[in-house]
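Asker: Right after this note come the structures.
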Structure I
Amino acid sequence: MDKELEKEKFLKALKEFALDLSTFITVNDEWTIRGFIDIFKNIYTISADTKIVSKILELHIFPIFLSFANKNGFEIELATYQNLKK
C-alpha cells in the first residue's frame, strides 16, 4: 500500500476512534478515575497538575489505543527515549 493511501486510512480510522474516546474515560461527563489510593487505603484526589493528568490519561487510555491499533492493522511503536536531542 502506498504511503499516502496508508496515511488516509490511518487518519480516517483515528477520527472515528476519537469520536468515542471520551466514553472510555468518562461517565455522564465525569472522569471514571477520581484519585489515587495508597496501601493504607487513603484516597487522594487528582490535582490539576498536567504531569499527573497526562500520566493518568496515558495509563488509562493506552490499552484502548492498543485495541484500536490491533483492530485496524496498525502497530504501536513506543519511543525508546523521550526528548532525545540529536
Structure II
Amino acid sequence: MGVPAKEELEAALHEARLMREQGTDPHHVAKALLNFHYRYQLMEKVVDAARHYMHSGLAPHEHATLVRAIAAVERASQPAGRDDEGFGLE
C-alpha cells in the first residue's frame, strides 16, 4: 500500500472532520482516521525526540523531552473515558 500524497491525506482528513461534524460516520471510519492521524503525529514527535536524544550524547534535557513525548502517546492511546494514572501509590 502506498503512502497518500499530502493533498490526498488533507482531503481525507477534511472529509473525516465533515463526517464527524454532520454525524454521518455510521461505521466509525472517520473517527478512526482522525484518531490514528492524531496519534501518528504524536509518534512522529517521539521519533524526533529519540533522534535528538541519541545525537545529543544522551543529554538529560533531551531524555526528559523523549519521556514526555512517549507519555503523550500513551495517554492518547487510552480508550475514551479511561483514567489509569492513579496517584502513583500502586
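Taken together, the values in this text are just the output of simple stated rules run on the coordinates, not laboratory data. None of these values were measured; they are calculated from a predicted model. Cβ atoms are built from the backbone, for glycine too; each structure is taken alone.
Asker: Distance in nm of label points 7 Å out along Cα→Cβ at positions 11 and 67 was computed and gave 4.5; which structure, I, II, did it come from?
Answerer: II
Asker: Of the structures labelled I, II, which one yields 0.95 when FRET efficiency 1/(1 + (r/R0)^6) of positions 27 and 51 (r between Cβ atoms, R0 = 41 Å, to 0.05) is computed from its coordinates?
Answerer: I
Asker: Here distance in nm of label points 7 Å out along Cα→Cβ at positions 35 and 59 has been calculated and equals 3.7, so which of I, II was it run on?
Answerer: II
Asker: Something else now. Taking -23500 as the value of helix-only ellipticity at 222 nm (-39500 (n - 2.57) for each DSSP H run of 4 or more, over all residues; to 500) derived from one of the structures shown (I, II), identify that structure.
Answerer: II
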